[in-house]
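Every read-out reported here was derived from the displayed coordinates using simple, explicitly stated rules and does not represent laboratory data. Because the structure is a prediction, the values reported are computed rather than measured. Cβ atoms are built from the backbone, for glycine too; each structure is taken alone.
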Structure 1
Amino acid sequence: MLTLNIKNAIIFVIYKFIELFIKPSQVIKQKSLLLIRLDAIGDYVMFRNFIKELKQSQKYKYHNITLLGNSAWSDIAEELDVKFISNFIWLDRNKFNKDFLYRYKKLKEITLQGYEIVLSPVFSREFFYADAIVKLVKSKEKIGSAGDLSNIKKWQRNISNKYYNKLIDVDSNPMFEFNRNKEFFENLLHVRLDITKPHIFLKPKQLNFDLPDKYAILFIGASSNFRKWNIEGFARIGEYLKEKYNYEIALCGAPSDSADSLKFSEYFKGEYIDLVGKTSLVDLLYIIYNGNLMVSNETSAPHFASALEMMSIFTIYNGNHYGRFTPYPKEASENYHVIYHPEIEKDLDNYKKLSNNYGFGSSLDINEISVESVKSKIDGALK
């Protein structure tokens, strides 16, 4: 623990040293708004519909919005939200954290212009990411969320609260992430927003993949190993969907899932379409849109599927951040089915207990979820 504290202290000092060389522009461009959102792909899905609400609001409809976003989802943002965004600035989170020269150059780029408004709506603020940027950018008004302590220490939040002119009050109780974003923007704009769930509208597009008319997607990836169900289990479910329901199987995942893709080929009996590491995020959206069913770990893919109104979505879930991203409220998606860890399954009627126990994380072993329980959930939904 001492070693970790020393390491964090050294990083803190280095970051502060870098800031000494940043000279933010003192010129504030009129009717300009910097919108900061640096979290993961699934978070973006839960947030992006409110960009339209922001741009079309009476308060900000004449502002030019610059989106400072996570480069992990740059291609889908530029595909879906260019209508509402005047300019994009992309930040690689890993490099921003570990590469000090990159951090310096990116901070210098971001602070080249001053903005009338800086808006950081993320609930789980991060001291060395968005908060650090808010501190440096010249602006007339800096607005953020009062937030929680998931990604920030109390002493850090006490410091970075002072970077903002205004902090939007939030409900501290567990809340579905889309509804959390809705709460923030309703409080910011002082209006009631008439949207109840994430939605993605796609323009017609010809894909470079030869896909059958009826297929199920198995999405084997996730950002953390504790969220990844075993590959043999996915293979058994793929065989089941093919044999019982006559689905062709499309295997999807990121380039980092290539080793698991190879394992899948050793387990799966029969033919399937291997798209692991072969698609952009935009490609994946269209593949999901044209598909009939998905079985996935709890990651961005099922959020895409729900926003695209896929008919049958099955998410294998160990309970991590229960209530925030899973389960979906009924009004948000009736087609979103969750296969829970047995420890969660037995307490499903007690939302408060589950959100208290697993709202900030879960150490439950996802591989204790059986193949039979996944089959049972599929059968119950498709009967």
Structure 2
Amino acid sequence: MHRFIKALRLAADSSRTGGFTNALHQNRMPVVMRAITGVVLSAGLSIASADRSPLVIVSTAKTDTVIQQVPLTGTVTSARIARVSAEVSGQVEAVNVEVGDRVETGTALVELDRTVEQLTLEALQASTRQARTELADAKRRYNDARRLREQKNISENELRLREAEVEIDSATLAQKQAEEERQQARVDRHTLRAPFNGVISERLTESGEWIEPGNPVLRLVAVDELRIEFQVPQEFYASINMHSTLSVTLDALPDREFAGTIVTVVPVSDTNSRSFLIHAKVDTGDAKLTPGMSVHGKLNLATGSQAIVIPRDAILRHPDGRVTVWVINPEKEPPTVSERRVTTGHSFDGQITIHEGIQAGDVIVVRGNEYLQDGQQVRLQRLE
């Protein structure tokens, strides 16, 4: 640039002279113009070169705790499933629900014929009413006897007799009431009610059928209390705990990932699959789960060891088997890149561990690393 300014000044001075100076000016003009042109082209090429430097996204390699990710396959299940059955035998009089119906706790689901039990109940109710009347009469006679005794008109023994009648009639009434309550319970057992809120998933009986105690008639599933069951290989049993994190994807929504929480670790291993069971809860927001859905999970287990960790996108795998990353040369200005061969380890949460090839603190190209060349100048932008 200084040469460019000097040439301009020389040209201006030459234009103000005459005669011999003009002739000299004519001889020197080609030289001056070539100098100006060279300076301008050199500056333009330098600017153009800087503008053409690719923009790359970079991140710093760091030492972090190594997390091992265990891939899992699971199923959405309900925390409460009931096969509704009768406590008494009888003929089905009515089935009040269909498969898919939502019911609340206490909803009458199935009615059994209760004609005989209802007649027995009504007879006991009449007997209870009679006992209640007899007790009231006994109490009235006792009160009359107590007044007569105060007037010395009856003996003490007769008063005690009236008092005994009240006690006997009270006991009789209590017995009748207990029999009535037991019979009422028998009648109530002819109505099968929902033990919790849920959805009818299966209907196993029809009106007119005879059922025995314990025979299931309906299947009820609590769809508001869902969980996910995963089978975990038994070699990870010692590493898992209630604080282990879990990420879940649904087959129905493969592009979305949800955070899961382990709620139960079943400490019993399946001898056939060599695995144990965990239950997890997942907040899926507006995404609805239904029992039976297939899901995939990634269980994150802390290994207790540390290693150099970089974003997985920084890794380049070549057809000849080489694994490399591009590293920023910090001593260069503008910065340049160089390719380094690395040895990788575990991958987890978009990160990967590096055993050899780079050190903590090295600045690594994460994006824009596909077409770089050794020594190439680049423009940097930090990974957010």
- Query: Rg and Dmax of the Cα atoms in Å, for residues 86-245 alone computed as 21.2, 62: which structure among 1, 2?
  - Reply: 1
- Note on the structure: Taking mean projected area of the Cα convex hull in nm², for residues 54-157 alone for each of 1, 2, the highest value is that of structure 2
- Message: Quick check on the output: 37, 23, 21 is semi-axes √(5λ) of the Cα gyration tensor in Å, derived from one of 1, 2. Which one produced it?
- Response: 1
- Note on the structure: The value 2.0 for distance in nm of label points 7 Å out along Cα→Cβ at positions 182 and 302, derived from one of 1, 2, belongs to structure 1
- Note on the structure: Working back from 14 (relative contact order in percent (Cα under 8 Å, 6 or more apart), computed), options 1, 2, answer is structure 1
